[in-house]
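As structure tokens, here come the structures.
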Structure I
Amino acid sequence: MADVKNMKFLKVNNFKKISGDASFRTFYRGKKSILVFSKKDKQKNLLVYDAINKILIKNKIPAPKLISEKYKKNYIEIQDLGNTQILKLIKKSNKKFKIYKGIIKLLMKMQKIKKTEINNFNGNKYKIPYYSKKYILNEANLFFDWFISTYVKSIYNLHNKKKFKYIVNRLIANLRLPNEKFVHRDFHISNIMFYKKKLYLIDNQDAVIGNTAYDLASLIDDVRFKTTNKLKKKIYSYYITKNSNKFNIHDFKNDFDILSVLRNLKILGIFTRLAKRDNKKKYLKMLPYCWKLIQNRIDDQKIFKELKNFLKKKEFRRHILL
């Protein structure tokens with residue numbers, strides 16, 4: 001949140017607060033720019049955020065340009081991309097698949113990024129981190145540490161935590177494709193803006209070098225926007241058709257399903273944490289669809305047998321439909 005001195009600056013320069021996201025950032029709109037404030041986690045939310053934006057722009061992928069930085073005062077000034085989220089366009093459109101085809105082209109362009117280092121605005125080198133197995137495990141553990149500890153307290157104990165960790169580690173060990181692609185990690189239609197007839201990527205600070213299936217799973221199994229299984233399959237098939245010569249399609253489907261499930265378990269934990277720790281309760285309404293997405297991927301697949309048995313415990317029955 002902006003401090004008292006910054007609030008005076010905002011008032012003088014006619015900046016008004018606008019709706020934010022799930023991070024610790026706050027946003028203010030002026031006549032031609034957006035101010036992004038972040039006291040907590042400001043290295044990631046300001047410094048890394050701009051570094052990733054620069055990498056994207058350097059690779060001709062539209063992202064917000066830096067106008068000025070006052071890092072010591074906890075804010076940066078960036079290009080204003082307007083209010084048109086792709087989410088809004090798709091909700092109104094009768095040609096949803098056509099819009100998704102454009103998004104897939106953006107994804108494919110992003111996955112061609114090779115150079116993953118850049119100097120940040122403080123003059124230091126930033127290198128995009130590797131999406132390690134430990135990293136993925138820690139994220140999946142958010143489900144146990146927050147969702148289970150909040151809603152299924154009777155099984156929140158060391159024995160079950162070890163069991164859940166074992167199951168997740170087995171799934172991670174079954175990933176087949178290498179970690180070698182630029183991965184946005186929040187690649188969904190709420191994080192894509194339509195501005196001057198181009199698609200712009202926002203909320204880019206969490207990018208990693210990881211599995212090529214991750215961002216497609218994020219886009220198709222998007223908890224924020226409900227789509228039919230028919231449309232999901234259509235988007236998936238379009239991506240595969242455009243990339244079938246780049247990987248084994250059976251390995252890709254294996255990884256897509258695993259990463260989708262682990263991502264949505266993580267989201268259950270994050271959304272519970274946002275509600276409980278940060279009083280951001282609006283995300284709780286998305287939990288039922290998140291469970292539906294998980295169910296959609298684990299049904300009738302042997303690789304998820306252990307996870308499904310774990311989630312079938314009677315204590316879960318009030319919260320999920322597996």
Structure II
Amino acid sequence: MDELSRQFINRYQGGFPIEEQPFASVAADLGTDPATLTGTIQGLMDDGLLSRFGPLYDASSMGGSLTLAALSVPDDRFDEVASLVNDMSEVAHNYQREHELNMWFVIATETPELQQQTIGRIEQAANLPVYNFPKLQTFYLGLWLILDESGGVSTQPIPGPLKQGGMIIDELDRKIVQATQAGLPLQTAPYTEIAAACGCDTQTVLQRMQLMLDRGVIRRIGAIPNHYRLGLCGNGMSVWDVDDDRLLELGARIGRLDFVSHCYERPRHLPLWPYNLFAMIHGHDRDEVEAKLPQIIELLGPACRQHDVLFSTRILKKTGLRLVS
């Protein structure tokens with residue numbers, strides 16, 4: 001990876017400017033020109049080093065609904081059921097994991113009612129029960145990768161506080177989300193391109209997107225690295241059975257660990273699933289992830305009765321939020 005690519009990824013996983021010619025500003029900051037910068041970004045995406053480039057939207061902050069769900073799929077039906085689940089536009093991510101619950105997917109919808117309908121459709125199509133794990137509390141959300149000059153990769157917390165609030169989006173906001181949910185145009189004036197697609201002027205797009213960023217509807221704008229391609233191939237969803245009366249305190253402490261990218265309270269499903277604290281851990285491989293577990297075990301102490309780690313074995317789908325027309 002060349003130095004421009006490395007510096008761009010290190011510095012612009014968030015904070016990409018909302019202004020008429022943002023690539024000019026970023027190019028000046030990185031000591032290059034806009035055409036070279038956009039070509040570099042396109043090359044990173046073509047090589048699979050970036051999953052995409054643009055805004056990350058939070059469905060729940062725009063009045064919608066976001067949940068994590070799981071299925072226990074027989075091995076001889078796994079590919080069939082994966083295809084059924086992946087064909088649904090409401091499913092944003094889908095992973096195969098090592099557990100009796102072996103298929104885990106994120107459902108993002110515009111309303112809670114649509115979420116329940118989607119779960120019902122999956123249950124009917126697959127003829128299997130869906131285990132629903134909506135987030136009850138968010139302790140931390142974010143993963144920022146740092147690439148060193150030798151090609152190594154490490155993680156650090158996302159700069160700044162987790163944005164809270166949200167807003168109900170109107171029809172124009174919805175058009176802007178649809179125009180940008182797959183990424184920003186790699187053009188000199190990307191927001192002008194978006195404005196033309198949405199039938200409004202550039203300043204309106206700038207104002208609307210800034211408001212969505214301020215309210216947490218947009219979590220951040222920038223490069224979305226493919227952590228697998230960059231070397232973080234260990235992806236373990238650690239789950240913990242923690243005393244409910246200490247969960248708020250302990251969940252916040254786990255969320256502050258620099259190797260944890262997501263940390264939530266989610267419901268138990270007894271007797272199959274006794275865990276109420278989820279913490280996603282990333283490392284270069286499985287051994288590195290497992291080597292980090294003792295830090296969490298020590299922090300939780302006797303308040304934790306049991307735990308498990310579900311490793312991803314296959315990415316089945318990864319698209320992010322999609323509002324349909």
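Observations on the model:
- For 0.95 (FRET efficiency 1/(1 + (r/R0)^6) of positions 44 and 92 (r between Cβ atoms, R0 = 35 Å, to 0.05), calculated) the corresponding structure among I, II: II
- Which of I, II leads on FRET efficiency 1/(1 + (r/R0)^6) of positions 132 and 172 (r between Cβ atoms, R0 = 35 Å, to 0.05), largest value: I
- Of structures I, II, the largest value of FRET efficiency 1/(1 + (r/R0)^6) of positions 204 and 252 (r between Cβ atoms, R0 = 25 Å, to 0.05) belongs to I.
- Read-out helix-only ellipticity at 222 nm (-39500 (n - 2.57) for each DSSP H run of 4 or more, over all residues; to 500), computed value -13500, structure in I, II: I
- Which entry (I, II) yields the derived value 17 for relative contact order in percent (Cα under 8 Å, 6 or more apart): I
All of the numbers you see were taken from the coordinates with simple rules; none came from a lab. Source: prediction; values computed, not measured. Cβ atoms are built from the backbone, for glycine too; each structure is taken alone.
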